[in-house]
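In the part that follows, the structures are each spelled out as structure tokens.
Any read-out appearing in this document is the output of simple, stated calculations on the displayed coordinates, not a laboratory observation. Nothing here was measured: the structure is a model prediction, and the numbers come from that model. Cβ atoms are built from the backbone, for glycine too; each structure is taken alone.
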Structure I
Amino acid sequence: MTTASDILTLQPCKHAAGTMRLPGSKSIANRALLLAALAQGSTVLCNMLDSDDTRHMRQALTDLGLSLREQHRNSELQVTVEGQGGLFHAKSAQALFLGNAGTAMRPLLAALAFSCGEFTLTGEPRMYERPIGPLVDALNQLGAGIEYLQHEGYPPLRIQGRLFNGHSVCIDGSLSSQYVSALLMVLPYNPKATHLTLIGELVSLPYIELTLAMMAAFGVDVERVSEREYIIPGAQTYQSPGEFLIEGDASSASYFLAAGAIAGGPVRVEGVGLKSLQGDRDFARVLEKMGASVSWGDDYIEVSGGQLQGGIFDLNAIPDAAMTIATTALFAQGPTEIRNIYNWRLKETDRLAAMATELRKVGAEVVEGEDYLRITPPQQIKHAQIATYDDHRMAMCFALLRFSAAGVSIENPDCCSKTYPQFFTDFAQICHQP
């Protein structure tokens with residue numbers, strides 16, 4: 001039951017402007033933690049995101065015997081990881097609790113599958129509804145011993161670590177790119193070169209590119225044969241780069257950039273830009289297609305408002321940032337259709353159903369398809385109490401309704417602690433009355 005203390009009401013605001021330095025990327029942070037743990041040498045991870053998902057990963061690594069040291073410098077969290085120069089040495093670790101962090105569950109499963117010990121991976125109830133079967137199937141092709149503890153194809157999992165036994169593997173990349181990234185990160189430890197083939201309709205391809213770039217930063221080579229085929233040379237060991245900077249979170253940037261597009265701007269986000277590894281930087285290009293004015297630097301993106309127009313957008317490559325387009329659509333002229341987003345249904349909640357339900361509350365006409373949303377904005381946005389389904393991105397993207405005349409109320413705003421605990425404090429800094 002939701003109480004008054006669990007509801008944040010955002011009063012109407014007419015103008016957005018300012019500069020925001022972004023917290024570290026969750027996707028990069030959890031990849032970096034794992035790569036640093038497997039690497040030879042000590043790695044200082046700078047601009048570490050301090051959120052629920054990264055805390056779960058850090059605690060799991062500690063439980064597996066890794067040494068992690070944390071310190072704050074100039075309000076920035078730095079984590080020093082003493083790498084072990086290979087896969088995990090722990091003989092057992094029971095009930096490694098990973099919350100609802102897919103960026104921890106999937107890669108840890110892959111690394112533990114070929115570490116010589118017995119391990120159990122657990123999480124929150126929603127994690128037990130998020131499929132992991134394609135990754136388990138691929139790991140089993142290479143000799144892994146993984147047991148489902150409740151329902152076939154889903155966590156929780158028991159792992160009997162085994163040595164690699166194979167040099168060719170196929171994986172279905174149609175549900176999540178995290179399966180592919182998890183497999184890629186562990187395959188350099190196969191004594192033999194591995195031929196990896198991706199099957200199915202691939203989703204979130206930029207996240208695979210992100211993984212490959214980070215592996216290269218830690219000294220590991222991967223040969224790309226084609227978009228669907230890779231050769232990973234065997235018997236490699238990650239090497240610490242000494243320091244690794246975690247760039248700002250491009251998914252989190254979307255809320256601030258959209259505010260600039262909707263409510264005048266300029267709004268500048270720092271920590272992500274032309275040189276960003278993250279595909280979600282291209283969210284700004286979608287805003288530009290809708291009519292916003294966008295300027296770029298190597299380390300920043302700046303957006304100012306224009307007359308926004310709806311359109312049809314295939315956002316398969318940027319599914320997290322695509323949610324922000326759904327609420328931005330309420331401020332555009334004409335309908336907006338967001339296509340090829342089936343994997344929304346497999347995230348922290350069924351985001352397609354949740355988004356359709358909450359958009360209708362504020363007066364939008366919404367058509368929900370199996371893998372798309374079509375949103376026709378109302379003539380006037382209505383005030384509503386938005387359910388967030390314990391999903392951080394539902395809370396953050398609906399914050400944009402503050403720029404309507406009705407304002408908005410957000411249930412359970414603390415769900416943002418999953419990736420951005422200070423979101424509403426930071427968001428308030430760009431909200432102004434002219």
Structure II
Amino acid sequence: MSSDTPLTVAVVGTGPSGFYAVEHLLKRSPGIQVDLFDRLPTPFGLVRGGVAPDHQKIKSVTRVYEKIAATPGVRFFGNVQVGRDLSRAELLGHYHAVIYAFGAQSDRALGIPGEELPGSHAATEFVGWYNGHPDYRDCRFDLGAERVAVIGMGNVAVDVVRVLARTAEELHGTDIAGHALDALRESRVRHIYMIGRRGPVQGAFTHPELKELGEMTDADIEVRPGDLALDPASAAALARGEDKGVERNIETLRAFAGRPPTGKRKVIHLRFQLSPLDLQGAGRVERMVLGHNRLVATPSGDVRAEATGATEVLPVDLVFRSVGYFGTGLPEVPFDQRRGIIPNEQGRVVTAPGVPATGEYVVGWIKRGPSGVIGTNKPDAVESADRLLEDAAAGHLLAPAAPGREGIGPLLARRGIRVVTWADWQRLDQMEQGRGKALGRPRLKFTSIPEMLTALDGA
């Protein structure tokens with residue numbers, strides 16, 4: 001691209017992967033023009049709507065994203081939903097390239113009887129609810145339940161367990177949504193079961209997250225010593241010492257197993273090698289049937305769970321399913337329904353193997369599936385951005401029709417879309433912080449889109 005026709009890129013989604021892609025493009029191609037689109041008035045994706053409220057330090061990564069968004073040539077179009085307010089064809093007609101960065105917004109199902117009973121919820125709903133995500137603010141969870149099960153052994157499952165185990169005083173010092181704080185203040189939860197299909201070596205949680213479960217102000221932790229007896233394949237993997245995080249996890253779990261209860265009000269129970277088979281109850285969840293598993297080595301050296309035929313019944317009143325996020329597509333954009341991703345090769349969107357879609361790229365969870373932590377998205381985004389720049393150098397991008405990028409604003413205005421600009425977001429950000437400060441909290445979020453727009457227009 002020449003200085004007269006700078007490279008123009010649209011980025012759909014403003015979570016970490018989208019910002020990291022933009023950061024790399026700005027470094028490698030000064031003068032590039034980027035428009036960021038988000039269906040919400042607020043940026044930052046799961047950093048705002050997914051990271052647990054008691055992990056404020058992790059959220060400080062948004063300072064990096066703020067600097068990227070403030071770069072000349074970068075614009076933010078909040079409250080604009082691609083597929084509703086703008087079509088794929090319109091984006092392709094206004095930009096040299098489009099990057100899809102909208103993550104994985106749904107959840108995987110367990111696929112068992114009773115999964116749809118009242119009292120059974122996707123963990124994504126609970127996480128969105130306590131983080132004040134507009135999609136989930138009206139969800140209801142029976143926190144009068146005394147026994148809760150969280151299915152899964154990843155960091156999201158740990159977050160759910162930890163938020164349920166926190167005291168109201170601890171949560172008050174976070175940016176948890178006001179409606180969630182009020183509900184959790186009245187919580188009667190006493191027993192929280194975190195249940196994994198495989199063993200402790202295969203737990204997907206990171207060590208800091210696991211260790212924190214043993215440091216709760218008002219919750220003991222229970223690990224059965226017998227659950228830490230390792231199968232040969234797991235023991236061999238541990239002995240190889242290839243993953244220091246797993247070694248630390250096992251050390252911490254063994255320390256947990258040796259702890260006597262201290263009489264705290266709540267108890268976190270970690271259970272391994274169990275698969276949920278059935279959720280049962282008269283009109284709502286009252287118990288869960290669990291199948292006991294043995295672990296067996298696969299030819300590839302991995303470990304899989306195999307049913308033994310033994311079962312047990314666990315009385316529970318509330319279940320959160322945390323077995324993974326799952327991607328959903330956009331109208332007209334290629335999508336792999338089975339894998340929940342946009343099909344791609346090194347970040348280039350493909351319509352068939354080896355057939356790239358000109359000018360379309362993908363980053364993050366909607367590229368590779370929901371895996372890794374925030375930092376995992378950086379090399380992933382760099383790869384896709386490099387492919388875009390290679391195609392730009394080779395002249396293989398789109399040739400947008402005039403007036404190009406500058407036509408997007410007027411197009412949205414004609415459709416009556418209330419676009420939230422970056423300056424608008426900064427005002428909203430300051431308002432949230434001010435509301436929180438008045439209550440001795442870091443932030444009090446606006447939790448509905450009309451509420452956000454009214455606050456902006458009123459200000």
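From which structure (I, II) was mean count of other Cβ atoms within 10 Å over residues 245-252 calculated, if the value obtained is 25.9? It was calculated from structure I. A value of 22 was computed for relative contact order in percent (Cα under 8 Å, 6 or more apart); which of I, II is the source structure? Going label by label, the one that fits is II. For distance in nm of label points 7 Å out along Cα→Cβ at positions 229 and 421, the calculated result is 4.8, so let me know which of I, II that is. Of the structures listed, the value fits I. Each of the structures I, II was assessed by FRET efficiency 1/(1 + (r/R0)^6) of positions 189 and 317 (r between Cβ atoms, R0 = 30 Å, to 0.05); the largest value belongs to II. Output the label of whichever structure in I, II has the greatest value of volume of the Cα convex hull per residue in Å³. Top value of volume of the Cα convex hull per residue in Å³ goes to structure II.
0.35 is what came out when FRET efficiency 1/(1 + (r/R0)^6) of positions 253 and 341 (r between Cβ atoms, R0 = 30 Å, to 0.05) was calculated for one structure; which of I, II is it? Don't skip to the end; give the middle numbers.
Working: I: 0.95; II: 0.35.
Checking each candidate, the match is II.
Using distance in nm of label points 7 Å out along Cα→Cβ at positions 109 and 405 as the calculated read-out, with 5.0 as its value, let me know the right label among I, II. Source structure: I.
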